[in-house]
Every structure is written in C-alpha cells, then in structure tokens.
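Multiple structures are listed underneath, in structure tokens.
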Structure 1
C-alpha cells in the first residue's frame, strides 16, 4: 500500500494499471502562493507570469482549473514551469517564478518565512469538493494479502479518528518530522485528515476524472467504480462500532 492523490490514481487506472483505492488519506492541502510583495491579487493577475507546478498531480489539476476560471489559457497566457515541490519556495523567494501551487506545508512555510502570500485555496465546488489523497494497492495484493490490508486500514482509521479528536496531539506528532510548529499552526486550517470512502466520494472522483479528460490530462476516463473497493472501510467502520 502507498498514498496517492486521486488524480494520480485516476491517471494510472486510465492507463490500465491494476490500482485500487481502499481508504481515504487526506482532503484539502493545496494552495496557490505568490510573493508577499507581489502585485498579483487575484488569479487573473497571473497573466504573463511564471508559475511553478508538478505535472500530473492534484495540484496541477487545480492550477489548470484556477486558470480556466480566471479566463486564462495555460498554454498561451502563462508560463508553466516544472519545479519540484521542495524547490518551489526557493524559486519564489529568489524571483525565479511568480507563483506556485503545491501542497502543505510548503504554502504555509512561505508565509511563515515572510516571502509568500496565499493567493487562493483553489478547490472545486460540491461536484468534486476537496478530495485529495487515498491509500492504494493492487488487485493482486488484495487477492493475496486481504487480511493484512484490512489490518492496515483498521489501524489507519483508528489513528485518524484519534488525531482528529486531539488536534494538539496531531500537530505535536507532526512537528517531530521536522516541520516547525508555527508552520503547522497555519497549515492545519488547510488540511483534513481522512480515512473513510463512500459512494458520494466515488461520484466526486468520477466528476474529477471528467474534468481531467476535459483538461487534457488523461486520454480516457477509467472505470472509476472499479478503482475503489469500499469493503475495507466498511469493515473498519464495523471494527470501530460505527
């Protein structure tokens, strides 16, 4: 098992990869950032600007959607520049790019370090919402290791519920991995721990797949129902008495 954005899982499924999403991981987490002293105050101000992104990610999908809503053509009106997430902050602070769209904690880190400003939290409306990442495995792994996968999903679900109910504990534990607590205090409002999946989530994933095809990110829409196996979260609910 590993974590993956829904966008990457959809891309893999559209290419025939035998991936299966077995539980949620997190929602939200994305932000569009500009320099603190920038004259960019709304997405339409990005015209002619250089924007850092990572192709194929959920952040890429959201960036294209932001530009579309602002009436900007990603191929003609802006300069999209591939920059690794780890290097986006430095590129912005040094003026190599005018903006970047990435996941937390990098947007909040830019704010705390004084060189960045959040321009937008670029989420969809109710048709897609704020879905972001899931835990995935393969069909063979489910066939041969169902019990182990179920144990992992159960543990993830229980830990997620505990940390959601104890935000201070969550942030303190997260800070042990090297992210300053000041950064996490800002980022927490843009992060949502998750584990559960349901038919509504799958419908949102279907809507996302449709948008990705319209944006030219995938050549065909995969069988989204087959991408999700809800049996693991259903068992996890029973395990927790939900």
Structure 2
C-alpha cells in the first residue's frame, strides 16, 4: 500500500507538506525551487500503463509543452509520476462557470501549442476542454497518455484512452495517429466556446459541418495567417 507521507520521507528533493488535489493526485513542494509539483499515482494495470505513457510522452514533448516530467517510478504495486503543476483552471471548469473568456487568445495559443506538438511528430489524441489548462488567457495541454507518433498504428497501445465526444467519428477516424484527429477536436472546442454546443461531423452533414466551421473560424477574427492555417487543417479532416 502506498502512503505518500512515507514516500516523501525518502525523497531528499521534496518537503513533507502535501496538498490533496483529488483521488490519487497530490501537490508536493520541491525544496530547492519552492515550486509545487503534481504527483499522480495509479494502481490498476490499465491506469499504471496510461500513467507510464503520460510520463513517456511528457519527456518526448518537453521541447514544446509547458508540463515537464521530473520523476516516473513503477513497481508491481503502483506507478508514480511527478510533473509540473500548472496553477490555472481547466477550460471545462471555465465553461461550467459561464465566465467571460478571451476566446481568441485562448484558441490562438491552443493552435500554437498543437502545431508545436505536431512539428515534433506527436499527436495528442485526446484534446478536450478538461485537458486544456488556461493561465492568463493562454492554453496549455495536459494528459498526453493517449499520444503517439504521427503515422504510427494505434495498435501499438496496450490500453487506449480517448473521449468519444471529441474524437473524429467513423468513417473518418484513421487507423494511424494523424494530426487531423487533434484538429477535429480543436474545431469542436471553437464551436463550444462560441455557442455552448457543437456540430459534430457525420456522413450526412459533411457539407454543413464544413460551412459551419468556416463561418466559425472567421467569427473569431484571427490574424489572417492563422485563419488560413486553420482552413487548411479543416480541409485535411476528410
């Protein structure tokens, strides 16, 4: 059985103070920097695997993303991950609170973060409001447990984790990791922020979906270069 207080006694880099964020999620403080780090722990086989994947892809995406992995430990009982803590709120919490958002800044920065990730050859594969942390109107991606290399087959994952409401539907969903999966989720979030609902893509509304998204992209009044880039990503979905 894992006891975080016992574990901390053997960690010279961290103090003894613990803040509970949720089930199996804690804040611990690094002594040298005084920064708070997030500690996550998993016990079930599938959860342990996904947490190990999150650690792996945090390290692989470190050049472009805000959250860094500091420690990843595993044994027969648990897997433990220590990473940066972003002191912001998830986009889903903002939406639940019906608070005013600088939607253009948030979605512009999310576009940049996604593009940087893709330039590293990585697909996030689980873009949704709860996996986006907002700090000072800037978006930061979290939870890379479902990530993979572009053009690698999904079968490389022992356990899969994704959110049906934001995943590209059949028959458009590819068998390999492709960036259009992330961009489809991005466009749904564009819609969600503007209207509170989403128009999902299906075989019977393909034209309506694209026309709706074109109007939506223009309504954000993005810089012309970004607008052109988003139209290109929209056209890549089908």
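Bear in mind these aren't lab numbers, they're just calculated from the coordinates by the rules spelled out. As the structure is a prediction and not an experimental result, all values here were calculated from the model. Cβ atoms are built from the backbone, for glycine too; each structure is taken alone.
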Could you tell me which structure in 1, 2 was used to calculate relative contact order in percent (Cα under 8 Å, 6 or more apart) as 34?
1
When distance in nm of label points 7 Å out along Cα→Cβ at positions 134 and 190 is computed for each of 1, 2, which one produces 1.8?
2
Re FRET efficiency 1/(1 + (r/R0)^6) of positions 22 and 182 (r between Cβ atoms, R0 = 35 Å, to 0.05): value 0.85 computed from one entry in 1, 2; matching entry is structure 2
Of the structures 1, 2, report the one carrying the highest value of mean count of other Cβ atoms within 10 Å over residues 126-133.
2
In terms of FRET efficiency 1/(1 + (r/R0)^6) of positions 46 and 62 (r between Cβ atoms, R0 = 30 Å, to 0.05), which of structures 1, 2 is highest?
1
If FRET efficiency 1/(1 + (r/R0)^6) of positions 110 and 142 (r between Cβ atoms, R0 = 35 Å, to 0.05) is computed to be 0.30, which of 1, 2 is the source?
1
Please state which of the structures 1, 2 yields -11500 when helix-only ellipticity at 222 nm (-39500 (n - 2.57) for each DSSP H run of 4 or more, over all residues; to 500) is computed from it.
2
Taking 50, 40, 28 as the value of Cα extents along the principal axes in Å, for residues 78-213 alone derived from one of the structures shown (1, 2), identify that structure.
1
